Structure I
Amino acid sequence: MRYVSYLQAGEARPGLLTETTITPIRTMSLLEFIALPPSARTAHITSERIALESVSLAAPVIPRRNIFCVGRNYLEHAKERARALGREVKLPDLPAFFTKAPGAIAAPGAQLHLQARLSSEYDFEAELAVVIGTRCKDVAEDKAMDTIFGYTCLNDVTARDLQRAHLQWFKGKSLDDCAPLGPWIVTPEEFGDPQARAIAFRLNGIEKQSSTTAQMLFPIRRLIAELSKGMTLLPGDIIATGTPEGVGFARTPPEFLRDGDTMEVEIDGIGILRNTVRIS
């Protein structure tokens, strides 16, 4: 199944997507729906139908707190990052977690409004995002996949110069419109093996990133197990699982986003998250 949030009278409403139609859900938001016990969710799905082409999509879910992100989770990306920074490649023994503010989330298809006065080095990062479906803590790896509500695409847009200036990652990754998300959430039974999916990024139709989730250093089950140690995860929490090689700052010469660019994150089994860039 695929879940969306769509705009109705200016408000984001949850729905179940079936090919070209949306079935509305009787909850205030998809986050509220995810928080329901699985056995109670079906009763909230209506019998109405709305044509997908008649509405605009919002970001499928806005979590209660920051997006959890993973740095250097693809080997080749770790290598290109080290080369670009003139450092020796040192692979982590544990996942390197950081966060992005939920205010950075933007809708699929939205124009991203980025400020030139804040950064001249806006970069792209295609990522598979995991949406947690149940409150959990101290999750064992062999139980971790049972905690997942679904999967979606995320573009971890990053102001690289801010990232360097602040000596940490939060500010440079949390500017408004720097976390496009969507276009929908695909449930685990439809998505299949999350460690066997092609992931790609295109800039103005030109492929810049191309890999597979099989290349993750820490698979999703390990990420959930490590993140949940001593820390409760909540329904609707988002884990962005890292980006493969090909990001802009590590290219020769570096390639940063420009006004008018079109970005596409494509993940096999989900679809395409497309956004345009407005830098002013």
Structure II
Amino acid sequence: MKDEARPHPFRDSVQDVAATNRIPDTPQTRAPAYRLAFADQDFLTREDLRPVRLQLELLKPQLLLDEQGIRSTVVLFGGARIPEPAQRDSARTPLLGELTRYYDEARRFAHAMTLRSLATGGKENVIVTGGGPGVMEAGNRGADEAGGCSIGLNIVLPHEQAPNRYVTPDLSFNFHYFAIRKMHFLMRAAAICVFPGGFGTLDEMFESLTLIQTGRMKRVPFLLFGRDWWERVIDWELLAEAGVISPEDLLLFKLVETSEEALAAIDAWPPA
């Protein structure tokens, strides 16, 4: 956080946390009840404090992104299990090996979009991913190779993981709540790009589409990379034919194949 002059004469919380490390050691000062509430991890992780933790998890990335001057983002969703083409032989299945080309497309797209961002100061259209491996890594990697910054919104999972090495360290965040993480994906979104992926990617895609469909979020360029993939995974026309979505809802997104096609689609996207 920025070290700004405080607009009041009161002693600040950082000073008091430091002071508590120097207090006399007595039965009273050792008691959990005596800890400062905001510096007491056991207290903050109580079940009753969930509303406070939700608020903190929403607020921390918001403040830090504001301090970095990030005004808008381009969101990349996609599979964590898709390796880069050089690692194609390590793919779990032949089809997953074929999907490695989308690692390269995500990398190329992020590189091109970051160059555009840098041309206008580097604070608009900043690449944001989930910060993990696969397509996420490709997005952060492309931005890094273009000389720009990128955001990673990681989440704590049962298995060990760390942000990929291409995320800008000061823009690397970790979340407990999936819902708050998804809010941060979309709060600054100027465009959304979805690459092939599994349950997580599908969840992110459909929640984003639902928000736009229901008018809870303004319409932004929404691109699905991989025509064959998305037409096989989801029968979009059947959804419209059955009447569970409107035919007009099929216009909320566009299928693309390459970085160049995606950039052209963004440029031609009708204003909201």
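Looking across I, II, the calculation of relative contact order in percent (Cα under 8 Å, 6 or more apart) that yields 17 traces back to II. Of the structures labelled I, II, which one yields 13 when percent of Cα pairs over 35 Å apart is computed from its coordinates? Structure of origin is I.
With distance in nm of label points 7 Å out along Cα→Cβ at positions 119 and 255 computed over the structures I, II, the top value is the one for II, the highest of the group.
Looking at FRET efficiency 1/(1 + (r/R0)^6) of positions 55 and 103 (r between Cβ atoms, R0 = 41 Å, to 0.05) for structures I, II, the greatest value goes to I. Can you spot which of I, II the value 24.5 was calculated from, given it is mean count of other Cβ atoms within 10 Å over residues 71-78? Among I, II, the structure yielding 24.5 for mean count of other Cβ atoms within 10 Å over residues 71-78 is II. One of I, II was used to calculate helix-only ellipticity at 222 nm (-39500 (n - 2.57) for each DSSP H run of 4 or more, over all residues; to 500), giving -12500; which? Considering all the candidates, the number was obtained from II.
Here, each number is a calculation from the coordinates, and none is a lab measurement. Since the model is a prediction, treat every value here as computed from it, not as a measurement. Cβ atoms are built from the backbone, for glycine too; each structure is taken alone.
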